[in-house]
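Each value in this text was obtained by applying a stated rule to the coordinates, not by laboratory testing. These figures come from a predicted structure and were not determined experimentally. Cβ atoms are built from the backbone, for glycine too; each structure is taken alone.
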Structure I
Amino acid sequence: MRVLVQRVKEASVTINGEACSAIGPGLLVFVGIEEADNAGDGDWLAAKIINLRVFDDSKGVMNLSAVETGKEIMIVSQFTLHASTKKGNRPSYIRAARPEHAIPLYEAFVAQSEELLGRRVSAGVFGVMMDVHLINDGPVTILIDSRDRQ
């Protein structure tokens with residue numbers, strides 16, 4: 001699994017002009033799932049994100065996590081995080097997991113994130129076109145791949 005974590009002042013998802021979900025200050029997490037991924041990847045990433053120290057402490061140092069600050073989290077599926085651009089100019093998405101494999105992992109990742117955070121996590125809708133609006137805070141943007149944990 002690969003995630004792109006952005007610290008945001010606010011973020012929202014709309015689908016066909018209808019509001020789907022929104023958060024205030026917190027983390028917007030785009031998640032890409034590949035065929036080789038399993039539940040362990042999601043569990044590891046959820047713990048990493050929930051405890052990621054990217055919020056300022058009283059001295060202005062990024063030293064606090066979403067758990068410690070009460071910040072919100074939104075998770076949005078994004079298969080394009082597994083795009084390969086090695087050949088030509090058209091990205092290949094061959095590594096991205098098919099929905100029958102990815103949906104249960106996505107749902108488990110959201111559920112695990114909620115359990116570790118101790119409250120609801122906002123989410124997009126898997127497999128549909130979404131308009132994602134965000135105001136990046138910092139900007140702070142971090143790419144994390146579960147393959148890099150070994």
Structure II
Amino acid sequence: MQKIPLTPDGYKRIEEELERLLSVDRPKNIKAISEARAHGDLSENAEYHAAKEQQSFIEGRIKELKSKIARAQVIDPSKIRQSRVAFGATVKVLDSAVDEEYVFFLVGPEEADAKTGKISISSPVGRALIGREEGDTVIIHAPARKIEYEIVEITFE
């Protein structure tokens with residue numbers, strides 16, 4: 001069974017979603033199915049079919065989240081002290097071509113969200129940054145262009 005690297009925050013979010021599904025969404029769905037059954041003929045009851053479809057989604061998501069929790073390897077970035085980029089690092093880089101700075105937070109694939117700057121350690125940018133030090137230059141071959149980043153700062157918070 002492959003472990004899933006997660007930050008404490010990512011693990012907490014998974015636990016919270018699971019708790020919400022078990023204590024709020026599932027009971028609400030059971031009630032919706034019961035009410036739809038009371039309306040009569042199930043073969044032509046759109047409410048019933050929608051509620052059953054929602055039930056299938058909820059149960060599948062519960063199973064998925066329980067699996068993630070069972071395989072989770074929680075890594076607290078604040079306890080990591082090193083000078084190289086690793087899981088949980090916040091990395092400030094300079095794109096020399098456009099003279100812009102970007103900040104990336106390296107997380108596991110389960111937590112990645114490019115909009116918030118959280119990139120997966122298995123993404124092309126993440127793989128290029130892992131193991132590098134401040135001052136190093138990394139080159140990422142993107143479909144649009146070759147991106148060259150200089151690592152300005154590495155922190156573990």
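For which of I, II does Rg and Dmax of the Cα atoms in Å, calculated from the coordinates, equal 21.8, 70?
Value 21.8, 70 for Rg and Dmax of the Cα atoms in Å corresponds to II out of I, II.
Between I, II, which one scores greatest on mean count of other Cβ atoms within 10 Å over residues 81-88?
Result for mean count of other Cβ atoms within 10 Å over residues 81-88 over I, II: largest is II.
Of the structures labelled I, II, which one yields 11.6 when mean count of other Cβ atoms within 10 Å over residues 97-104 is computed from its coordinates?
Among I, II, the structure yielding 11.6 for mean count of other Cβ atoms within 10 Å over residues 97-104 is II.
Kindly point out which one of I, II the value -12000 was derived from, the read-out being helix-only ellipticity at 222 nm (-39500 (n - 2.57) for each DSSP H run of 4 or more, over all residues; to 500).
The read-out comes from structure II.
Here mean projected area of the Cα convex hull in nm², for residues 25-64 alone was calculated and came to 2.5; which of the structures I, II was it taken from?
II
Taking relative contact order in percent (Cα under 8 Å, 6 or more apart) as the quantity of interest, name the structure among I, II where it is greatest.
Going through I, II one by one, relative contact order in percent (Cα under 8 Å, 6 or more apart) peaks for structure I.
One of I, II was used to calculate distance in nm of label points 7 Å out along Cα→Cβ at positions 17 and 137, giving 3.2; which?
I
State the single structure among I, II that was used to calculate FRET efficiency 1/(1 + (r/R0)^6) of positions 9 and 41 (r between Cβ atoms, R0 = 30 Å, to 0.05), giving 0.55.
Clearly, the read-out refers to I.
Looking at structures I, II, which one was P(r) over Cα pairs in 10 Å bins from 0, in percent, for residues 49-104 alone calculated from, given that it came out as 18, 23, 21, 20, 16, 2?
II
When you work out distance in nm of label points 7 Å out along Cα→Cβ at positions 33 and 57 for each of the structures I, II, which one comes out largest?
Evaluating distance in nm of label points 7 Å out along Cα→Cβ at positions 33 and 57 on every structure, the highest lands on I.
Figure out for me which of the structures I, II the number 2.3 belongs to, where distance in nm of label points 7 Å out along Cα→Cβ at positions 89 and 113 was derived from the coordinates.
II
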